[in-house]
Structure 1
Amino acid sequence: MNITLIIAVTLVTLALIFYSVGFFSASKKERINIITPIFYWLGVVCDISSTIIMFSLAHETKNQSSFHGIIGIIALVLMAACAIYATIAHHKNIAEITLAFRQHRVIPYIFWVIVYVIAAASKMI
């Protein structure tokens, strides 16, 4: 296996871990603590890094456009929006914003995990 691909897969798996910690850290707290936006941002950084590497690998193999690439970018943008929202919720510390964040973070997270699982499953077939 190509070392560049191993790095990309490791980074996207770290993104999954960071997003999951951020997601679950916001579940039962009254307010969003600093851990939530930190882990969302760590996930975004790993996700962007892995996406750049995977796009460069796709360019090398002339596989430049794919359905997975499109939904992957959508998932990345949604998670970046969650990171921004988590940061605002933490800094504002207003109950309505915190509640709205808890409600709105679910769909992007589930969508991102589905994209991750589809990619992993497609590589195993």
Structure 2
Amino acid sequence: MLSLKVDASGDLVFVGGELQLVSGPEEIAQSCRMAMGTNKGEWFLDLDFGIDFSRITGKGVAEEDVRDELTEGMFQEPRIQTVDNVEVVFDRANRTFTATIAATGVNGDIITVEGVETVVG
């Protein structure tokens, strides 16, 4: 599948004035990143799309809750067969976490989503 390429902030990527496209494992990772960056109930066309930000923000956020919610976000992409690893690193001083997720696509491709960063609260 081909999709328009977006950068980490969700902006379209242009090179030399031309829109860039993404495909393969990179496109699947981009799709997963979109799901994990959307608060469930936020997108009016699909209120079930996204993850529940209330489970991963605020005081006392547990690493297991973050892993569970990010895993759920990955599985919203139908081309993900398994989520193999979710590594979460908390920076309590700055009240953020960064996650790196490894998954396997239904076609056997390895999908890596790096640098998922969220303000914890």
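The numbers here are math on the coordinates, done by the rules we state, and not lab data. If you're wondering where the values come from, they're calculated on a predicted model, not measured in any experiment. Cβ atoms are built from the backbone, for glycine too; each structure is taken alone.
Data for the structure
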quantity: Origin of the derived value -7000 (helix-only ellipticity at 222 nm (-39500 (n - 2.57) for each DSSP H run of 4 or more, over all residues; to 500); candidates 1, 2); calculated: 2
quantity: Which of 1, 2 leads on mean count of other Cβ atoms within 10 Å over residues 17-24, largest value; calculated: 1
quantity: Given 19 for relative contact order in percent (Cα under 8 Å, 6 or more apart), calculated: source structure among 1, 2; calculated: 2
quantity: Percent of Cα pairs over 27 Å apart - structure with the largest value, from 1, 2; calculated: 1
